[in-house]
Structure 1
Amino acid sequence: MSLQPDSWIKEMAEKNEMIEPFVDHLVREENGKKVISYGLSSYGYDLRVSNQFKVFTNINYSLVDPKGFTENEFIHVEADECIVPPNSFALAVSVEYFRIPKDVLTICIGKSTYARCGIIVNVTPFEPEWEGYVTLEISNTTPLPAKIYANEGLAQVLFLKGAKPCDVTYADRKGKYMKQVGITIPRM
């Protein structure tokens, strides 16, 4: 596998609708105001977080169980900014919709601006032929509340191209998170 440069990402995004909406350059400022960067970067794409968040709460004395997950574990927030409580967690969704080619695997990692503030973004790889909006996992590792800005960069997607297409894709396996829309909680 090899890491793919910005020219390949741009070509795939424009010809194959791999990323929608696609921003073909790195945006650092909008309307005269600085933003956490998003768009095409050297070897990846900095995705944006939408204004939809699910923030963990314990008002119902819930237990986090990946085999029995319910909406009771969250409060829903729709806003331009989301405050993640200290030592807590939130789910969010990307602005962009992704369509991953059969010979590509992605790795998604948090942006350094947030990481330097104790905000960790965890996203599992986008497997070959997976498509959908990305559910983003945001952890506030600090003892202080943390602010997340909607419609700005949150994570960087790195594209790894295989020497040949894989034998069985995510679509072939009928993956349970295929074509997800909105924030998708764990499924069994």
Structure 2
Amino acid sequence: MIIRLADCPSQPWKNGLGRTREIAVHPAAAGSDDLVWRVSIAEVDSAAPFSVFTGIDRQIALLDGDGFTMTLDGRQVHALTTPFAPFAFPGEASVEVTLAGDPTRDFNLMVRRAQARGDVQTWHGSATRTPDPATVLIFCARGMIDTVDGHLHAGDAWRPTTRMPDPVTLHDDALALVVRIEPCTI
């Protein structure tokens, strides 16, 4: 199933201090209190603090713009200025932001840690790749990607509909952010 970013309405952050576009959530229609995982694109245009998500593991990757510096709990500092390089942090962290310049957009994965583990991988270049069974979403960050359901252009995402996804083809300088989710085992 192909998801076009233009079809994902902008909505306020949980704390109301920014905007995001939800690309996919599981289970469908889940809110921040009952999601297992969620993928979204955030627009960061001010030094507003991030929303707090207790029990959630987060990964973030800069898509475009100058980026920003994150200060977590007043002590850990991370410069999110390298495009497409995922950074993991706990959702309970108090995150203050200092913009490096102009507004940015970033890719976000949130996973409820008691129920699942997730990661974001970066694929780039011209190649045909077969996603593993844990792949739940492929986001085209740059270029064009062919899927069994059609073409992805920058901003589009693809959700495999089977546990054994079909191969995808990245063309030329294409770059994909690949989201993998594994349920927790007890």
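The numbers here are math on the coordinates, done by the rules we state, and not lab data. Keep in mind the model is a prediction, meaning the values are calculated, not measured. Cβ atoms are built from the backbone, for glycine too; each structure is taken alone.
Observations on the structure shown:
- Highest-scoring entry among 1, 2, by relative contact order in percent (Cα under 8 Å, 6 or more apart), is 1.
- Ranking 1, 2 by mean count of other Cβ atoms within 10 Å over residues 91-98, the structure that comes out highest: 1
- Computed 3.2 for distance in nm of label points 7 Å out along Cα→Cβ at positions 27 and 43 - originating structure among 1, 2: 2
- Top of 1, 2 by distance in nm of label points 7 Å out along Cα→Cβ at positions 131 and 171, largest first: 2
- For helix-only ellipticity at 222 nm (-39500 (n - 2.57) for each DSSP H run of 4 or more, over all residues; to 500) computed as 0, the structure of 1, 2 it came from: 2
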